[in-house]
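No lab work stands behind these numbers, since they all come straight from the coordinates. Every value quoted in this text rests on a predicted model; they were computed, and no experiment measured them. Cβ atoms are built from the backbone, for glycine too; each structure is taken alone.
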Structure P
């Protein structure tokens, strides 16, 4: 490990307090006004060039060092919380009912601010670093909003990197891989429409509820019978709503669910299969079925060279570093940034034992014990890729 871990450790108490303050005051997608203002204040205090309001509430702090025409690097953290109640019982628990940092974005912000503090102090790099604080990762595509607002035109990046805490891994361990690391995320919404009628006279009306049940059963065969065994995909029906009385056949039943995969061709196949099955059930039941299919996040695909660079930096600062054996079926809107620029996304182990709550669990809390590791990785990566006489775009 680098000798300056001691210097990073000195930053941790203040960053822990900052992280817990953000945790206690969570904000949802595109409403991260307090968080963004705090970040901008911190970056301005370090002497960085600070730009706010990118893609809504996004913040970028720019740090330059060395000569002109040198490479540039983007380092990203997400800022938003989740819309459910916290049950962690910690002293710094959310003060906002129904809003909770249940995914550790408060920790991501603290680590990236720590990296900015450390790199301002050491300046062992030659080039430009853009510290990107992104809103609305939780299903609202804040990364895409920042890109559409000119993120990479206004703040050019030869590479872009991010990390996410990972409770399933030992604390301080690091994993990533070339190619897919997180799945695409699609949402389907299906409306099954009949006429409605008396439950004692089912022959007088198409049964939307029965048709919906048939549809759910058939949809759940798609992965096993339509997707090749050599491909990976998940389809889950998560909502089924219909009916208000025991003696009324409902006129409308709604179905909702999600599809996850790593291959756009598999996405196409599954979407078409859902539409085909819906058409068949509608014909057989006499109902009308409307299908809305939303592809809201693409798969997160690491550039092979950037993934190797991420692992090389990790091996300089941590002992438990390895190639991730397989990707995860969860999704991440950093995928949009990786479509726009080469880069990589990695997992930083968060685990503190078998009872460590998972992400999006009401008892979850970020493990402050890994703040130093995150700072060290961001710092090492910047110093590695922006070392004098190197160009990460080569």
Structure Q
């Protein structure tokens, strides 16, 4: 008789973004000229000063275990960064360094959730949030948002989704997949709600350095002492420093929650990669000119994409103010016919694009919203132009 495997594990959905990226890489390996809009990582190399710090760490023999929650040296650097950039006071003992932002979030949910606790997740959302909550025995509760509000959740929408079992709210600003930022007034309203309801807010700020048009990134925990006490702030070096593969994320929280996360991590991962911690130290403490350069390049691509898409039929988008994604409403496109057959869905549109037009884009059903796709501009301008030409070609073939 076959043994029963974990029902929890079997219920986890694989990442569609990683699947799309893998499909694009597979086709490229076959020599096919594919444009991949699925990338959730910058196309720039990791800055050389960061690479050199890692090489030096290897030469210095810094290849052994570190404290489970990270080195004091890196925690001190992150503490300074929290103070200088985020306006937050997190002492080193309030900081936990992990193997990437995903690991940090898993630690957070493990530390705060008990079986049956509900977590409010504004939709559209990064597709990993619900799966992470479920893995820690919580119940994800999607909170639909409206395009006219820039896909940002309102207190009214949160009130309607709130129950006696609500334990936390996930807030992602700048947001993946929409690229939108919450303003100070919007955050103040949400902060009042969180404090009043006595729940946690898990503030995912991984894209905090990637903002445009003068948009200001504001950490919700910086607003006042009350919301600070209810917030776990999550960030990392992956997106801002083009260090996705280095796997360093971190959190700032109350000493009590930090201690719990450190204990969990000590049994699940021992410690974050020692060499990557030295690289992260250089990223955070060293010159920031490459961060500015990458931002400028992303901004040029962003403006080009929004302008091009604005002239295309059947598509609408809200101009992103952060991260590196354009979020497209393709409702009108999927209502049309391609080769006499209704397109039908964003997923089917993505299938047509990759199979017939050699363009990989991400359908967003797994992001909690139908009839939308996400395009990343973390690829070269040449690739963006080519991919948008092909998208436009597809749209021009559609018939009622």
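Match the computed value 15.5 of mean count of other Cβ atoms within 10 Å over residues 5-12 to one of the structures P, Q, and report its label. This figure was derived from P.
Comparing mean count of other Cβ atoms within 10 Å over residues 245-252 across structures P, Q, the highest figure comes from Q.
Assign the value 0.05, calculated as FRET efficiency 1/(1 + (r/R0)^6) of positions 197 and 349 (r between Cβ atoms, R0 = 35 Å, to 0.05), to the correct structure from P, Q.
P
When semi-axes √(5λ) of the Cα gyration tensor in Å is computed for each of P, Q, the one that comes out at 34, 26, 21 is Q.
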